[in-house]
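For reference, the structures are reproduced in the following blocks.
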Structure 1
Amino acid sequence: MTMDRPRFAQGLTFDAYKRQMTRNRERFEENERRVELRPDDVAAFQQLPRPLHVVVLAEDWCGDVIANLPVVGRLAQASGKLDIRVFLRDQNDDLMQRWLNQGTFKSIPVVVFYDDDFRELGHWIERPASVTDLRAKRRREIFAAHPEFGSPDAPVDQLPEDVRAQLQAELAKMRDETTPFANQEVIRELRELVTRVAA
């Protein structure tokens, strides 16, 4: 299935996507409030020669969507150059099949940029590798500092309830502490992508 104007129009606007969320909306909106946009990043999008159509594949249960789609939404709002339509991954498998992560995984969010004639300019999937690497390193450090958590490879549900709660609190704190870096990495990768393809 190729993307065209009628199909694009079937997607949800960013605000309509938020309104239909049944899970994680508060976290999504809190993440949206926390996104800090640097003037030079906003300017890079504002200086695009023409607006871009942006197709996003998302679901409200996905942590990477909750973390990263707010960044895309804020860039669109601040720059006025990104016209976003969100498609629910599980209802649009024909689209999902076009952008499988490593040709196999239905990773989301998927962010696809199109010109005005709906020619695909480029796409971005899930999260920056730098964020995955940093959080994996920090996770290993948490487990090394807390022997009571056991092996990082063991199923969490086998831990006693109080230990599991402590582990989840440590991991949530780590995600919170790494969010500014993660947001900036998302912005950097999207900026590099659009300034390369939209010139």
Structure 2
Amino acid sequence: MTTQIAAPPIEATQARARRRFTVAEYYAMADAGILTEKDRVELLDGEIVLMAPIGNRHQSSVDGHGEMFTLRLRGRANVRVQGPVRLDDDNEPEPDVTLLRRRDDYYATGHPGPDDVLLLIEVADSTLEFDRNVKLGLYAQAGIPEVWISNLRNRRVESYTDPTEDGYATVRYFEAGSSVTPLNFPDIELEVARIIPA
């Protein structure tokens, strides 16, 4: 009598190789039509990652952040809404809102890099854990000075400052009913309840 033993799945016998991409290769795929403007993707740690669909509350919060900053920072900073930031050769995320050093050409000659970023904001609901556990670390390693996670679940702004290789050293929470102020613009206060809808 012969006993047959099933072979273990491939994953159990060998590590799965992944093909990572550089920013240049990422754009070459767009130029070749492999990726189109309809593809909601970003490049994180060399991997092309699908972005979550945008719900009503998420879009409302993004619009609120964008409008308030645009009105209050006219001529002082460029406000970029859902646009790319090139962290390095392997990372080009598309945060929800970014405050950038003021440039009259609005970065027409190339996407902004870490030295251009004054404040980066991720609006998070279904993506909360991913934003905290993946994107936040990439932003800290790139030296982004301040990141806000506008946490729709708990209706609060999480402010991360003092970046290190291991993450952000300082975390502060601003609940609905309070106001939050960007480090680089201490004269500006945003009411949490206005930028995170109920």
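Read-outs: derived from the displayed coordinates by stated rules, not from any lab. Quick caveat, the model's predicted, so the values are computed rather than measured. Cβ atoms are built from the backbone, for glycine too; each structure is taken alone.
In table form, for the structure just shown:
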read-out	value
Computed 2.1 for distance in nm of label points 7 Å out along Cα→Cβ at positions 56 and 80 - originating structure among 1, 2	1
With helix-only ellipticity at 222 nm (-39500 (n - 2.57) for each DSSP H run of 4 or more, over all residues; to 500) derived as -5500, matching label from 1, 2	2
Distance in nm of label points 7 Å out along Cα→Cβ at positions 64 and 144 - structure with the largest value, from 1, 2	1
Parent structure of the calculated result 18.9, given that mean count of other Cβ atoms within 10 Å over residues 136-143 is the read-out and 1, 2 the choices	2
Distance in nm of label points 7 Å out along Cα→Cβ at positions 40 and 176 - highest-scoring structure of 1, 2	1
Answer label among 1, 2 for the case where semi-axes √(5λ) of the Cα gyration tensor in Å, for residues 32-71 alone, calculated from the coordinates, equals 26, 12, 11	2
Entry that produces 3.7 once mean projected area of the Cα convex hull in nm², for residues 48-95 alone is calculated, selected from 1, 2	1
Relative contact order in percent (Cα under 8 Å, 6 or more apart) derived as 15 - corresponding label from 1, 2	2
With mean projected area of the Cα convex hull in nm² derived as 12.0, matching label from 1, 2	1
